[in-house]
Structure I
Amino acid sequence: MNIGVVTFPGSNCDADARHASAITGNTVHSLWHKDASLPTGLDVIILPGGFSYGDYLRTGAIARFSPIMNEVVRFANAGGLVFGICNGFQILCEAGLLPGALIRNRNLSFVCKDVFLRVENTDSPFTNVCTAGQVLRVPVAHGEGRYTASDEVIKGLEDAGQVLYRYVTPEGQQTDDANPNGSLNNIAGVTNTARNVMGLMPHPERACEALLGSVDGLTVFHSLARHCNAPVA
């Protein structure tokens with residue numbers, strides 16, 4: 001599987017995303033925000049975490065206009081897999097590839113800690129090695145991670161099974177205390193209607209080795225590999 005990881009000015013998780021991609025046996029391509037074309041044969045594009053363009057104006061608001069984003073949008077619209085992590089999630093929302101927005105945390109403070117995620121839907125390229133209801137431990141590190149959208153959009157996401165991950169307790173219970181940022185419905189990760197674009201606020205690339213305290217983040221990368229390597233019917 002060929003994975004391209006984009007670096008924007010201010011990205012600080014791009015190396016982590018490349019490492020997580022490489023240790024799961026993939027060929028990794030470094031992509032630059034000024035690139036006007038993509039390497040041939042890409043299966044997945046990752047928009048990593050960080051503070052693209054210093055998070056000026058709004059998180060992701062400037063990165064959305066980087067030259068490479070024209071290619072990312074074309075790639076996604078053609079069915080290519082796109083995965084936005086933290087700041088990448090924010091960029092995908094700004095670019096209109098995902099619904100909703102990420103705003104300041106409920107407590108108005110930066111949150112950096114391990115959280116627990118419940119897998120809500122395994123029928124996606126990003127979750128297919130998981131079991132429904134499986135609880136994963138993955139870290140968060142963000143100041144603007146509160147997912148919000150209109151009531152109509154939230155209902156549509158829930159009804160269509162587009163909510164892939166939800167913040168829960170270690171036992172898998174959806175509670176307010178388990179929600180680190182005040183996201184509506186404890187939403188941590190969503191996909192588009194075609195299920196080829198996902199945004200996830202927590203950092204699976206930081207939970208990919210036992211030395212880091214968890215390998216639960218590898219489920220995303222293994223799911224992508226399983227999807228891309230599946231025989232064509």
Structure II
Amino acid sequence: MKLKGFLENSLLDWDGKISAVLFLSGCNYACPFCHNPELAGDSPALPELPLAGVLERAGKIRNWLDGVVVTGGEPCICPELEGLLSDLRRRGFRVKLDTNGSNPEMLARVLEKGLVDYVAMDVKAPFEPGKYARLSGVPADPEEPRASAALLEKSGVEHEFRTTVVPGWLPEEDLTAIAAALGPKARYYLQRFRNEKTLDPELSSITPGKEEDLQHAASACGRYVAHCGVR
């Protein structure tokens with residue numbers, strides 16, 4: 001496990017909470033729109049941080065925090081993830097996990113052991129092989145994130161789903177297809193595409209979607225899920 005980023009406090013990574021954020025390096029997807037390609041690609045330009053020292057620092061500021069967010073990269077590809085989450089639990093932290101849902105086996109173990117309080121799962125596209133491959137940048141099996149979504153719905157653990165909306169890549173009918181697949185109990189968010197930095201440089205020329213278009217899509221998706229918002 002490589003820890004290559006640490007924020008002592010964030011108001012953005014866990015809604016309504018002040019959280020520390022641990023960034024684990026490496027990802028099994030290569031989403032063309034990824035806004036942190038150095039982290040996802042495990043770039044040697046990013047120095048590895050000493051986990052023990054970071055956890056010690058987090059412990060010292062625990063009374064200022066509502067919890068810790070473990071994100072990536074993709075945390076669920078790290079074999080040591082369960083140990084990290086268990087360590088955070090022993091230190092008295094509430095934990096949020098960010099994941100792309102591609103490793104339902106790891107997610108199932110994390111959920112069964114009660115190691116997380118909240119999970120945010122990215123859904124890249126409708127659960128169709130061609131569309132999922134395009135948005136994930138690899139020949140991803142969409143049945144893996146579909147299985148992860150089902151695990152979350154059955155888990156009783158608070159969670160949300162979210163999709164980054166790349167204009168021209170995900171039309172409204174794709175977004176409503178995702179919402180319909182997630183089902184009537186889901187909390188679903190449409191995330192604005194950011195073009196400041198992208199794994200595929202060509203996407204930097206794409207203009208982020210208009211607010212009114214995103215809100216219209218959220219309203220359409222809201223017919224299929226418990227809640228759909230825009231971020």
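Bear in mind that the values in this text are calculations on the coordinates, not laboratory data. Just so it is clear, the structure is predicted and the values come from calculations on it, not from any experiment. Cβ atoms are built from the backbone, for glycine too; each structure is taken alone.
Odds and ends about this structure:
- Test item: helix-only ellipticity at 222 nm (-39500 (n - 2.57) for each DSSP H run of 4 or more, over all residues; to 500) calculated as -6500, pick one of I, II: I
- Origin of the derived value 27.0 (mean count of other Cβ atoms within 10 Å over residues 88-95; candidates I, II): I
- Parent structure of the calculated result 19.4, given that mean count of other Cβ atoms within 10 Å over residues 104-111 is the read-out and I, II the choices: II
- Read-out distance in nm of label points 7 Å out along Cα→Cβ at positions 136 and 168, computed value 2.5, structure in I, II: II
- Structure from which 0.92 was derived, Cα Rg over 2.2 N^0.38 Å, options I, II: I
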